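Peer 1: Each structure below is given as structure tokens.
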Structure P
Amino acid sequence: MRERLEKLVIAGGGTAGWIAAAALARFAPPGSRIELVESEAIGTVGVGEATIPQIHLFNGALGIDEAEFLRETKGSFKLGIEFDGWLREGESYMHAFGNIGRGVGLLPFQHYWLRAKKLGIAKPLQRYSLNELAARTMRMQRGRPAPNLPEMPYAYHFDAGLYAAFLRRFAEARGVVRHEGRIASVERDGESGAISALALEDDRRIEGDFFIDCTGFRALLIGEALGSPFEDWKHHLPCDRAVAVPCANGGEFTPYTRSIARKAGWQWRIPLQHRIGNGMVYSSDHLSDDEAAETLLANLDGTPQGDPRPIRFRTGMRREQWSHNCLAIGLAAGFMEPLESTSIHLIQSAISRFLSVMPNGAPDPAIVDWFNAQAAFEWTRIRDFLVLHYVANERRGEPFWDAVRAQKLPETLAAKIDQWKATGFIHREHEELFTEVGWFQVFAGQGVEARSYNPVADALPEKDLRALLGETEAALVEQVRPMDHHIDFLARMIRAGQGTPS
């Protein structure tokens, strides 16, 4: 290997491949050559159409204009995720972005809310959430409505295929070279074990100094060639299949994603400008493929645009997502069901982390070990958050939901639940993706009761506690009142064609 990474080769296109290409085109050192190999004959999974607010960091770093991005990807705004029926049939809650209420002194809001709940004066959490109040009334805004008020955080829904195409244009305009072709084999250096080239079916060889594996579930480089083991999480997240189909627009144009609990899994609903994305994630041990497709088709807002497309997957991760001179991102690195819209984030997080420690030549084992430890931490903590949704259900008498409720928890999740139950304490460890506020909403929404709260909250006189809750609620109502309707806000922004970098 050369002393400097002169040529970086991306194996595979789709969302993961073109995210990597766009990031490398923007940030790789001057003189770097970036080439991407993909075949139009190989389809992509393409279920990732909803995101979380961290996408602003990536799009903003690339300098992407927000209005252009929304126009080109048929995107819409997202303020949170509604979970319908996850606790019990007919009940719902929202994991909304942004803050919930406001703390006093040393304590966050949850302790005052728990105290107020015990006193019988607490209202549902949505009354103290700007994002949920806006989402439920179909409202949207950007920026600060007043200097003393916070911005309303948001993410996007968009067409993943159009996003990949948008990033392809971005990357190719900055010198990325695309090769059409199928990879027949992966060549390795006999001495170091590093990957030296990709051999294509038409006998072309694409040599490189570093390789990004974006070959999806096949994981041709990181798995087949380099043998990084796969850590299977089916015992925690037993859903192993999905069926997806878009439909014509119908129903409400919600600025939030919907996740609807079904007999043996859940259904997603993602509204875009030109259609609604729908899918059913389920356990094949508890539901047949035909039943899943029938359930999905029976619960669409509009006419289906095609036949339901089946997808098989294993939830879990590669234990080494970086091995030798190869980094796996996207489905090659692992699969996290899209319950909390983390798929695209994990792609962007991985390439950003790689760029923060990009080697000059042969990767140093100390850097590779650090990267893999950070990736494992991020993936396992997201896994824990997803598992919480499943285990804290009261859908009794349904075999799938009974089974997930009875599972043995990961130790890290069990500790988090125990801490919450004891005194309402929530600790965000290191750079864990989901914040204390996110955990708070899911604990409360899934009916996980805290036995007590921090007694420091008792120092606030009851009249002041009532004032805190009332003033917070009233201020949020007034903040939401002048906001535009989501669909009007989106249409005006795209029509004007002027957006700030995300």
Structure Q
Amino acid sequence: MKTLSRKIVPTHSYPERVLQFGEGNFLRAFANWMIHEMNKKVGFDSGVVVVQPIIHGLTKILSNQDGLYTLYLNGIKNGKAVSEYQIIDCIQRAINPYEKYSVYLANAENPDLRFVISNTTEAGIAYHKDDQLEDAPQKSYPGKLTALLYRRFQVFKGASDKGLIILPCELIDRNGDNLKKIILQYAVDWNLGTAFILWINESNVFCNTLVDRIVPGYPKNKMKSITKELGYKDDLVVEGEQFHLWVIEAPNEVKKEFPATQCGLNVIFTDNMEPYRTRKVRILNGAHTSLVPVGYLYGIEKVRECIEDPVVGTFLKNAIFNEICPTLDLSEEELIQFSNDVLDRFKNPYLEHALMSISLNSISKYKTRVLPSVLEYLKRKKELPKSLLFSLASLIAFYKGERNGESIKLADNQEVLDFFKSHWLQVDRSEESLTEMVNAVLANTNFWDEDLTNYKGLQNEVASALNSIINNGMKTAILNA
């Protein structure tokens, strides 16, 4: 059977307008797919040159397949479960700068180059003080990019129209600002001059972004049937969910040059991405964290099964629509649409998320993802959000470490595990004992950075729910909540 290449599949070649640091599953299922869509639907006419950011990577396989790969998108689309695939052809070349640094640096001389996209993991946008301009290559991604930008500055004599639009996809807050800060630091370290620093500041756009798409990656266990379906061999098949979101904080000029919205992609251009980051953390991540202890103690193993269950599913919907959404400042229409999208993602029959796999560090997750909604709801409504606090009571019960007589494999830092172990050993099933347990948890400032018993009625609400869970069982407790 032939391997996927441009010899066996008719494809189009595009001018190299995008330089991409990272060749992994996420960018190929996310940014490259979007570029492919824009090329096909609105004449974006942009090819991608992929740069391998670390020593080991996939550039050889990409080159063997002429930059082509097959993308499967699986999930809920327009209310129906859909699995579809297509060949993505926007990648024109793949470069390993550890083997061909001069070839990498030559991209700076391309007058058509306009965009830089990256996903080098959260640790990728980092300052390495040992990086030098003369290195071939520099160890860090910001170091490599600084060298390329300086070469471009030199070649085009600081022309303002030869600056680049930089779209980092790394999952750190203010990723564009952080990347720019490090590049400016290298400019100082390497004595690249005030004119170069001015060009970086005035002619290049560093966008802060938020990305969202679940990408399971290479479907190793399904490749036999996939290869039979495709009729060719593809070592770079990648799977992603149907849902996608890219929030880009940028000037209006970027929206004009990057025509994602013109072809119906879920890309939001904004001058302030914080409400969207908050929306994602509170609704998507907050719903996950709220669901885990409730669903698991109810006797369910998977996220999808929770949504399909009439009792647990109703609990979660109430938490999202009636308690989380009212704490957010985006329009009701936006919040409802995003919430419905989240529920569709949770129901995705092609992705099985085990509750236990997302239970890691649930105490700190509750603090960052759910507690802000609890406190904001209390502030705005002057009443307690009962579903979110029922989830907190469930979390305390979850950290007892057992379900129906079987042990739960808790995963958290040792300080948290030791706290719950020692306190649960002192608890019997009495209301007084369970209330003391709740008070100890809520008053633990190491967990929450404040004493939650100071909020009127909060400890009574949680204690009442915990008493019901422990003495009546989760199924009865959630029905009476």
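Peer 1: Thinking only about relative contact order in percent (Cα under 8 Å, 6 or more apart), which of P, Q has the largest value? It would help to have the intermediate numbers written out before the result.
Peer 2: Working: P: 24; Q: 12.
Sorting by relative contact order in percent (Cα under 8 Å, 6 or more apart) in descending order puts P first.
Peer 1: Looking at structures P, Q, which one was Rg/Rh (Cα atoms, Kirkwood Rh), for residues 241-400 alone calculated from, given that it came out as 1.00?
Peer 2: The value was obtained from structure Q.
Peer 1: Additional query: Kindly point out which one of P, Q the value 46, 45, 18 was derived from, the read-out being Cα extents along the principal axes in Å, for residues 217-304 alone.
Peer 2: Only structure Q yields this read-out.
Peer 1: Matching task: -10500 is the computed value of helix-only ellipticity at 222 nm (-39500 (n - 2.57) for each DSSP H run of 4 or more, over all residues; to 500). Pick the structure from P, Q. Don't skip to the end; give the middle numbers.
Peer 2: Numbers: P: -10500; Q: -12500.
Going label by label, the one that fits is P.
Peer 1: Turning to a different aspect of this structure: With log10 I(q)/I(0) by the Debye sum over Cα atoms at q = 0.12, 0.15, 0.19, 0.21 Å⁻¹, for residues 113-224 alone coming out at -0.72, -0.84, -1.13, -1.25, pick the structure among P, Q it was computed from. Display every interim value, and only then the final one.
Peer 2: Working: P: -0.72, -0.84, -1.13, -1.25; Q: -0.45, -0.65, -0.96, -1.14.
This value belongs to structure P.
Peer 1: If you rank structures P, Q by Kirkwood radius over Cα pairs in Å, which sits at the top with the largest value?
Peer 2: Q
Peer 1: Suppose mean count of other Cβ atoms within 10 Å over residues 73-80 works out to 25.0; of P, Q, which structure was it derived from? Numbers along the way, then the final one.
Peer 2: Values: P: 25.0; Q: 15.4.
Traced to structure P.
Where a number appears in this text, it was derived from the coordinates with a stated rule and is not lab data. Since this is a predicted model, take the numbers as computed values, not measurements. Cβ atoms are built from the backbone, for glycine too; each structure is taken alone.
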